[in-house]
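J.: Pasting the structures in now, so scroll down.
Every number here is computed from the coordinates shown, using simple stated rules; none is lab data. None of these values were measured; they are calculated from a predicted model. Cβ atoms are built from the backbone, for glycine too; each structure is taken alone.
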Structure I
Amino acid sequence: MYIISPLMQTRLPEKFNVWKLGTTRCRWQGTLSLAQMPRLTSLLSATQGSVAVELETGVDEQNIRFIAGHLEVTVEMICQRCMVPMHLPIVADLRLGALPSEARLDELPEDYEPLLVPEGEVRIADLVEDELILALPLVPKHQHLRQCEANGFEWPGQPQPPEKTNPFTNLASLLDDLKKEQ
């Protein structure tokens with residue numbers, strides 16, 4: 001949980017310029033609607049909901065302009081095993097180092113992911129959308145197979161349980177055979 005400081009705004013800006021922030025750290029906290037993220041929602045089975053966003057920007061001791069944060073959302077996707085909608089919690093932490101060009105990738109320490117921003121403009125919805133797309137599973141499926149089985153999923157070639165038979169059925173046919181012999 002973040003404590004709201006004088007440098008923290010409770011409302012997310014639409015965009016900011018990472019090169020014009022100076023050395024001041026900025027912290028934002030808020031929510032973004034999934035409907036604002038068309039590339040992400042094209043991968044989902046429902047577009048309702050919102051993403052909880054916490055972001056911090058600044059310049060570190062190595063003079064690297066960074067964007068760090070935490071994202072949380074629950075999305076609805078189609079399970080690729082049973083083909084039924086499922087709710088999937090997504091939590092993503094990000095630590096991005098801003099770079100003006102690819103030529104400077106070697107200058108970025110390993111604990112940062114690169115974020116290319118030649119003009120410096122960062123649109124927060126685009127940034128959040130990119131990070132959530134990266135956090136989605138390649139093949140969404142229920143965590144436990146029994147959840148899929150409850151939706152009618154059966155493994156191809158899975159041996160079917162034997163049909164239950166009444167043990168007295170055979171006795172009845174034996175009795176019928178005895179009666180015929182008499």
Structure II
Amino acid sequence: MWLVVGLGNPGSEYSKTRHNIGFKVVDEFAHRLKISNWSNKFKGEFSKITFETHEVIILKPQTYMNLSGESVQPFLQYFKIPLSHLIVVHDELDIDFGKIKIQRNRGPGGHNGLRSIQQLLATQDFLRVKMGVGKPAKIEGQPSMNIADYVLSPFSKEEQLKLDEFTNSGVDALETILRKGADKAANIFNAK
């Protein structure tokens with residue numbers, strides 16, 4: 001069994017923000033599989049599905065980003081899912097918008113959702129699908145945008161034009177991990 005976690009914040013006010021790209025990817029994954037029924041357990045919305053030969057739980061923690069581990073950890077424990085079968089999809093500031101990077105065993109950087117998961121699991125050894133959202137543009141003569149404000153802001157008009165394609169690439173990366181393994185998926189999808 002696999003646990004695929006999309007990180008984001010609950011509530012319509014956050015639905016179109018950069019920080020919610022993880023929710024967007026897992027929602028599209030569920031949509032492709034014609035899954036529309038979500039249940040609630042352990043502070044999260046989840047759906048248990050079959051993808052080809054794999055049993056998969058898709059999880060959207062409803063704890064707000066900074067407490068994501070409070071949902072992820074009990075799902076792993078209750079369903080006895082090994083860390084090697086945990087995939088976390090999240091926004092990544094250090095990668096340009098539209099790029100993807102698949103990695104395992106990395107620190108959280110400045111990402112509070114990852115920090116929460118790592119603290120409660122007492123390890124950073126799990127798989128991530130990092131969805132690049134880039135950093136705020138610096139405009140000469142103006143102060144830089146606060147990072148928290150940036151990730152909680154909507155995608156730009158230019159980014160919105162490419163958002164569906166980017167989201168679908170994230171789903172393709174998930175499906176490739178499940179079909180062929182993380183190494184092959186990384187060779188295909190990692191930002192060049």
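J.: Assuming 5.1 is distance in nm of label points 7 Å out along Cα→Cβ at positions 24 and 144 as calculated from a single structure, say which of I, II it is.
T.: Here the read-out was taken from I.
J.: Moving on. For which of I, II does helix-only ellipticity at 222 nm (-39500 (n - 2.57) for each DSSP H run of 4 or more, over all residues; to 500), calculated from the coordinates, equal -5500?
T.: Corresponding structure: I.
J.: For relative contact order in percent (Cα under 8 Å, 6 or more apart), the calculated result is 25, so let me know which of I, II that is.
T.: Source structure for this number: II.
J.: Next question, about the same structure. So if we calculate mean count of other Cβ atoms within 10 Å over residues 48-55 for every structure here (I, II), which label has the highest result?
T.: When mean count of other Cβ atoms within 10 Å over residues 48-55 is calculated for I, II, structure I comes out on top.
J.: Next question. Given that Rg/Rh (Cα atoms, Kirkwood Rh), derived from a single structure, equals 0.95, which label among I, II identifies that structure?
T.: Structure of origin is II.
J.: As an exercise: Cα extents along the principal axes in Å, for residues 32-135 alone, calculated from one structure in I, II, equals 35, 30, 24. Which structure is it?
T.: II
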